[in-house]
Structure 1
Amino acid sequence: MTSIQLFPKSLGKKGDEALAISWNDGHESVISWSHIRANCPCATCKEERGKPKDPFRVLKPSEIGPLRPKSISPMGHYAYKILWSDGHDTGIFTLEHLRSLCQCEACTKTSSTTAKP
């Protein structure tokens with residue numbers, strides 16, 4: 001059985017709120033910027049997600065407004081690096097990771113049926 005190597009045919013903004021990706025297998029992903037940022041794969045963000053919430057944490061000025069990408073750069077043929085409006089840029093988003101973040105109805109239905117305990 002041969003699996004197809006996934007790659008994006010095109011990337012673009014869907015309004016100001018989301019990334020739209022057309023994949024070579026015909027799938028169309030739409031992923032909100034907030035969902036992408038909340039799932040940043042860098043070590044710092046992973047560590048932050050693992051910590052309990054601090055009820056006394058004060059917001060930084062960069063956290064008050066909505067986070068948006070300032071640029072998206074390819075990293076070889078396997079990933080993208082995103083520079084966010086708050087200066088964060090250490091996350092390398094592999095193609096597989098981006099595909100797993102898809103929020104379309106078919107993908108969210110599949111993930112909810114496979115995520116049963």
Structure 2
Amino acid sequence: MGAHVILVRQFMGANCVTTFAGQIIAVFAPGIATYMALMLNAFQFLFNLISVLFFVNRFGRRPILMFGVFFMTLFSYAIAISLIEQSEPPILLFMSLYMSINGACIYTIGFSYPSEVLAP
């Protein structure tokens with residue numbers, strides 16, 4: 001299971017969202033395009049800290065991981081639909097929620113769980 005968590009974290013696409021956030025937003029809002037990647041990483045870091053401090057020991061790793069994968073999948077579809085419809089506010093909202101859930105669930109469990117399961 002520990003190796004699967006690493007693979008899920010790698011293929012969820014958070015790096016792609018962060019890398020291309022400026023180019024995606026530049027079409028709709030050129031003024032904030034340069035700061036979009038920084039803002040998304042700040043959301044991810046903030047929710048990662050919140051999750052580590054409050055949620056992991058309270059709810060357990062498996063429910064948090066399942067919650068994160070489910071909602072990141074929904075937000076991926078929502079980002080795609082918003083890009084097809086070319087509407088700015090939903091794209092900003094869904095990208096921010098996507099990175100927040102990624103930080104709270106996938107990155108938190110991705111760093112802690114494999115080190116416990118795959119320990120020598």
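We did not get these values from a lab; they are worked out from the coordinates using the rules stated. Computed from a predicted model, the values in this text were never measured in an experiment. Cβ atoms are built from the backbone, for glycine too; each structure is taken alone.
Given a value of 14.2 for mean count of other Cβ atoms within 10 Å over residues 38-45, calculated from one of 1, 2, which structure does it belong to? This value belongs to structure 1. Can you spot which of 1, 2 the value 28, 13, 12 was calculated from, given it is semi-axes √(5λ) of the Cα gyration tensor in Å? This value belongs to structure 2. helix-only ellipticity at 222 nm (-39500 (n - 2.57) for each DSSP H run of 4 or more, over all residues; to 500) computed as -7000: which structure among 1, 2? Answer for the origin of the read-out: 1.
Each of 1, 2 could give relative contact order in percent (Cα under 8 Å, 6 or more apart), but the derived value 41 comes from 2.
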